[in-house]
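Nothing in this text is a laboratory measurement; each read-out follows from the coordinates by a stated rule. Keep in mind that what you see is a predicted model, and the values were worked out from it rather than measured. Cβ atoms are built from the backbone, for glycine too; each structure is taken alone.
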Structure I
Amino acid sequence: MGWIRVLDEGELHTGERHVVEVQEHKILLLRHGGEIFAVLNACPHMGVPMKRGKVTEGREIVCPLHKSRFDLQTGEVQEWTPWPPMLGKVMGAVKEKRPLPTFPTKVEDGGIWIEIAGA
């Protein structure tokens, strides 16, 4: 496991989002409710970018396409919509219910750091 500095702390204000590339990952960083969260910027259902997903008061992020909800801290599925309405039930069967990958974060030495396994 390794910690990687990805942004200066002042670059991420409350309500802001940034996508950073670390190794093979595109990671969405967001500051919400005084905390910094890092999640994979791809919904585990169909790979839709999560950057435009709604963030709820309850620390969840909602997929902008099919409206599944994930806990920002753990990535656990809070509500799974099995298929995008515009594609139909046949296409929705492609992916089973899976959590959204998350990454630990910390603020240290004026920077925002994320932990990546194997870094």
Structure II
Amino acid sequence: MSTFIISGSRGTDDPTMATLPFMAAKTAKEQGHDVVLWLWNEAVTLGRKGTADHIHGVNLTPLQELMTAVQVAGVQIWVCGACAVARQIMAEDLVTGASIKGMPDYIQAVAERDRNVTF
């Protein structure tokens, strides 16, 4: 088993790219790996309740289905704190399993993980 941090930077501005980190997190978890999903830049909007309901990338599983799968699997969803503040997203706005984290948390996780995948 490997450990992954999977990072996504795209949100509602690019539904296809927004969906890919969730697909990767779901797949890695299904394969038995330990996964943290890091959302930064525009991807922090995906951590807001209800946003994933409206995202469907080209020829991909709807994001809401992937979000649910990731949540049920227990994947930690980390939302960049500075990015969230810039978009007026507070902890109470987040989906189940998501939490606000800072850059020190992200850097520590990258240093401790076997793999870092970025979308």
request  = Can you spot which of I, II the value -11000 was calculated from, given it is helix-only ellipticity at 222 nm (-39500 (n - 2.57) for each DSSP H run of 4 or more, over all residues; to 500)?
outcome  = II
inquiry  = Quick check for you: by relative contact order in percent (Cα under 8 Å, 6 or more apart), which of I, II is greatest?
reply    = II
query = Taking mean count of other Cβ atoms within 10 Å over residues 45-52 from the coordinates of each of I, II, which one would give 17.5?
reply = I
request  = Figure out for me which of the structures I, II the number 0.99 belongs to, where Rg/Rh (Cα atoms, Kirkwood Rh) was derived from the coordinates.
outcome  = I
